[in-house]
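Derivation of every value follows stated rules applied to the coordinates shown; laboratory data play no part. Since the structure is predicted, the reported quantities are computational estimates derived from the model, not experimental observations. Cβ atoms are built from the backbone, for glycine too; each structure is taken alone.
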Structure I
Amino acid sequence: MFQNVYGLRKVTKHRSKPVALAFAAALTFPYALPAAAQATPTADAETVVEEVFVIGKRRAYQGNFDSLEQPSADQIIAEDLLREVGAISLDDALDLSASVARQNNFGGLWNSFSVRGFSGDINLPSGFLVNGFNAGRGFAGPRDLVGIESVEVLKGPRSALFGRGEPGGTVNLVTKRPQFERAGDFRATLGRWDQMRFEGDFQTTAGANDELGLRIVAFHEDAESFRDTVETGRLGLYPSATWDISETTSVTYELEFTEQEIPFDRGVAYSETYGFTPRETFVGEPGDGPIETEVLGHQLEAQHNFSDNWSLLAGLGYRDTSFEGNASETNFGGRQTYFLDGRSLSRFFRYRNFESDYSVARAEVAGDFNTGSLRHRLLVGADYDRFDISHFILRYRPGWFPGDTDISTLDPAAYLLLDVFNPVYGQFPQPVPGPNTNRNEELTGFGIYLQDQIDITDRLQVRIGLRWDDFEHDLTNLNAVPARTATSSDSRVSPQFGAVYLVNEGLSLYASYGEGFRQQPGSDYRGNQFAPNLTESAEIGLKLDMAQFSEGVSGSLTLSLFEIDQSNILVNDDRPAAVAAGWFSHDVGEARSRGFEVDADLAFENGFKLWLSYAYTDAEFTTTSLEADWGVTIEAGDPLINSPEHQVNLQISQGFRVGGMAAHVGAGFQHTDQRLGFTAFDFTLPSYTTARFFGQVNPTERFAVRLDLDNAFDEEYYTNSYADVWVGPGAPRRYRVTASYSF
């Protein structure tokens, strides 16, 4: 039935906003000039580690290792590069990594991505870390890069350290914290489609000995879009404070407050006969209003150095998010009129009210010690977290119709018909939706982990890690009468092993193996929690520190080969008892991803910089099963959705002087291969290549003017898809002018 229909072949909470704003305002009060010593790296790796333990601020929950000592192909996208490419959103940043591919972003309302071909739950935003905390969970809207110092793409499963996480890798955002200086900058951007954006970053110090560092980062943006009638509004405020209590102890507090208003936009629809709907046509209803999202988050982190070699890092986090609004969305299959005439698009209507609360406590002891001739770098830690989610959905949806139906016989108001070439909005009264989803979920977990990296010889290091997790899941169906709660629990052991061989000061070879898991919301037809989604990953690679091989160049080059196996993927449950009970999923699907990656980040003495990221990824199902949402057959060997085989990002720039002024120009190119756009169906998103250019001039040391030209050749392209009727179009050619002043 589905094959004929699609014409495709199988191949409310009270929030403490006043408190947040008052705290942020307090941080803007001017204080005195700072004086703070910073650790100075040397060429000796052991000296660097020792200095970090004594006086430096540790990277949260990852240990302290030189890049050549890490048995993984991680990418660090630093603030300089983010500024250079004009990245504003997390999606912009992750496009720089060829190992990351965009996934269905839920109408533009959250970040969704895969790493090395594997993504998480398509019904939730992709999880990411903020300073080592799982602070990406919830419904906060797409993440802005204001307040972000760097974006880390940590490839491969990291459950041995962080617990449950995304199967292909982990994204960690490092926030901007006080640097104990009096400084700041202000930026104003004007762009195509009436974009107006303002950013500010200010910091200072306080206290008799400047022991208190204060910082506040904020932004406000209003913009229209190449999508007709679509307007967005965003506001963010991110104050932080660091108190150096003594030479050995410091405490940092950060607040995250963001409000966003974004229309729910399912993108364009595709018909094998008629092609894509126009990319400028918004297929929703402006009268539905925007989706409103809000987040209020807190992080508190303390570091104490017991000695030159031992330190404690502990933290608390809390994050409260909400997501509410109406949406008219494109219908599927036998309810979609566009497949019949290539002009009339049918829609359905939903009201959503989502909320989440996330709490976490985490502590870790790190140490450096010797046993005989062996040197150990040890991490021992524990964490507890609780994630509460509520989903409330009301829905109106018109009925099915035969494939030979005359559209003129259908009631236009019932199907909310829209002419995609001449849209007239507000023609029909807003439907009255009925019950659809009303459930609460509570996921709690406790974990203990240990990681030891041992210097066997001067050149050979071995990493051994183990984590034990115990977690519970409560799912309450509030639509049932009476409401029913299913409770289940499980435990999981996640090991990791790695080896690094330092060939010389600038070259290392590594190999690693790791396992990961991710809790899966929902339950089977008997009310039991699904088994965790499991991941096994192995990779080998080499790393080069280019400064050791050539004068006048610095940076790194990494080559890696990997294979990841994933099991317990949710598929449709076709067992007789499950079919009799209704439409349920079953945790028996399996998939595999294999690939090769090249990552380079180089800087030359003459001011030339190069960033290159290439990935070949072969991601496919390895079992035959039924797709969870549509019940059609997935054959072993079918590709995973939105996973390109080839993807590459190249950025180049050159600094120079002109007329006595500093100047900077650059270009970027991204190529994304064709991808499957609809799991278990023969719908493919075309490949695309986009180009961008920028130029910047600094009339004075503190003042700069910059021009960005994105998608310079006006490529028509599509970034992600959930199905043939929910396809995300890329933006046409766009310009932006930014003026900035620093002090």
Structure II
Amino acid sequence: MMQNQRALRFLTLAIAAIALLRAVETVAAGDDSRIQIESVDIGFAGTYKVGHWAPVWITISGVAEPADLRVELVTVDGDGVQITYRDDRELWWYSSAQGQRRLLQYIKTGRTTAPLTVRILSGDRVLAERGFSTRELPTPRSSTQQLILVLGPSIGENEAVRRRLRDQADQVSIAQVEQATELPRRWQGYAAVNIAIVATSETSVLETMDGEQFQAFQQWLALGGRLVLCVGQRGDQVLGPGSRFAAMAPGTLIEVSPQRTTSGLEDFASATERLDTAGGQRIRRFAVPMTVLSDVRGVVESSEIGGPAGQLPTIVRHAYGLGQVTFLAFDPDLPPFDRWQGRPSLVARVLQSGFARRGQMDEELESRQLTHLGYDDLIGQFRAALDQFVGVVRVDFSWVVSLIVIYVLLIGPVDYYMLKRFQRWQWTWLTFPLAVLGFALLAVFLSRMTSGDRIHINHMDLVDVDVQRSLVQGTSWLHLYSPSSQTFNSQLDVHPGLPQRAKGSNDQLFTWQGLPGDGLGGLNTRATEALFTQGYLLRQFSDDQGRHRSEMIGMPIQVSSSKALMARWSMETELPDTGALAVDPNGLLSGRLINPLDVELSDCQVLYRNWSYPLTGTIGPGATVAFEGLRPRNLEWRLTRRQVIETREIGTPWDQASWDVPRILEILMFYQAAGGRRYTGLTHRYQPYLDLSEHLRTGQAILVGRSAQPATSLLRDGQSQAELTDRHWTFYRIVYPVE
């Protein structure tokens, strides 16, 4: 009896101790134990695209200081595999109404019907978790839809798309944001944006951005973004001394001057109504405030009589790093433009690229052939080509059907007639298992024969160098093939052939690569079933040197399957002398350029405007190329492999089923210069920043060459996988200014 009482007393004390510990944990947790996830907002005013990064705003309540919290976002990738996004960098948040907090993170969804789960953590402890079904989330736009982001007042872009681009209207989405607090703080948040429009007639959203927000926007623009910047009556404030926007203008501010002649804009818009009679009545004391610039660079697409040099540029396109700015020296959101019948045409032309306008109607009226290859975007063909591995035979579906038919015939009619002939029906207990076992062994044999017994990697690096800003951007594609089911812990090591180490920002974003379109496995499919019950983690963090990095932990690859990965990385560096280029009286390049890299380039050519200058031999580090005596060729002819045979122009049609990786990349790099969709029959809307055709028009020359040295390496558990790489290509594009 005494022993039972002692045991009962000991058990009571143990229960009391456990309850006390839980009470202490609850007190220590404080407000964290009452955290509630109220809502999520994705993209810009609910607009985002599948297969592209987007900002995610999470509204929570029940916490005073969320600084020590972390956020995890769970969805599916482009293959339908569950993926968790976690950013271990400093969490950004701000207070909202009723004591709530808004946290900002970023996500990339792989299905139009992908659900979302949000977790709030402190350390490894989950404080709150909530799932959002597809009905509770805004429906993402197609992966290849054009997204126009309007920061501030409208300049008539909705009407321009509806009335002047109606053939493309279903391929354009417009999102308007009027508060800087609704904008990303990292450049990846703008990854889905094709064009940003900023009007500065009043204090613009761009001007109210804080330093981190503006740096993110500026980085997106320099890495291939497109901006339409309207600066009219407030030019003195927007582009004045010390302004951080002055670098986005194509020249130096002189003054803001009233302009009474607008025939240049009327011609640009092909308008039937004069601007000074907008609204049906002649405007008394007509004058449009315009910003006057000097030392204008880029392409002047419209100008008026006036200004210091006799001509006042009103619409100018110029390069900004690897991106582009279209500068409007007036305010199209103010009178008389807002009543002018020609505004939709003017805005539509501004939104279209120069190369795209050539033969625009021919391109739009071209019979839109349907492809049966599983893709309608050029990136889809590029991905299919990278999915061809040395030593791995892709089994055609017809093979599978044929083997199934033979198997059914063997275990059915063949087995029956054989047993009937020998009158040994009891043999079926032996013949049937032998047939099943034989086909099982045949399947294993064929699988090993076609799949191989090791991992295969195809690797492509494209490195862009802008010598004017000392900016380097890289895009890397890696396709992994595994003969067996296994998981990978992967990172990317970046080591381009640069003479100096990075001096500024050094970002790397390593993630999965989607397949645009509605085909099997495409981003626009509505399938939601996950391929694996086990997901993986995509973690973003800052290393010891403050550089932004990302890694994938526990990424699964199914037996005899492949995984498509891609990375975008950038850095600022110091470049040596790069030479000086100019244009002679005939409009051809003169002067010299210098290879600023530490690698040798082969298969080189220099592109400028509509010309290609082929270079023989290789160009070593620091080597000089002089243009005296170089004979240019027509760029479009070179890209389309066109030639004249017996007075007839013969072009090489684009093969949508080709797996020639360097050839596909060539068109990706200069898609519009090659004729765009008129030539390929495919769009180039999933990763349009790869196309530098517009730089050729805006006073830039581009040296294109190939290097034998890789610019990046795939790491698995910290170890290089170079020995598993079957095919590797590294291409460089070096952008030089031309005076």
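Structure notes:
- With distance in nm of label points 7 Å out along Cα→Cβ at positions 158 and 350 derived as 3.0, matching label from I, II: I
- Among I, II, structure where log10 I(q)/I(0) by the Debye sum over Cα atoms at q = 0.08, 0.09, 0.12 Å⁻¹ as derived comes to -0.66, -0.86, -1.62: I
- Computed over structures I, II, FRET efficiency 1/(1 + (r/R0)^6) of positions 118 and 670 (r between Cβ atoms, R0 = 25 Å, to 0.05) reaches its largest value in I.
- A value of 25.4 for Kirkwood radius over Cα pairs in Å, for residues 302-581 alone, calculated from one of I, II, originates in structure II.
- Value 4.4, calculated as distance in nm of label points 7 Å out along Cα→Cβ at positions 254 and 278, assigned to which of I, II: I
- Parent structure of the calculated result -1500, given that helix-only ellipticity at 222 nm (-39500 (n - 2.57) for each DSSP H run of 4 or more, over all residues; to 500) is the read-out and I, II the choices: I
- Comparison of I, II - label where distance in nm of label points 7 Å out along Cα→Cβ at positions 222 and 590 is highest: I
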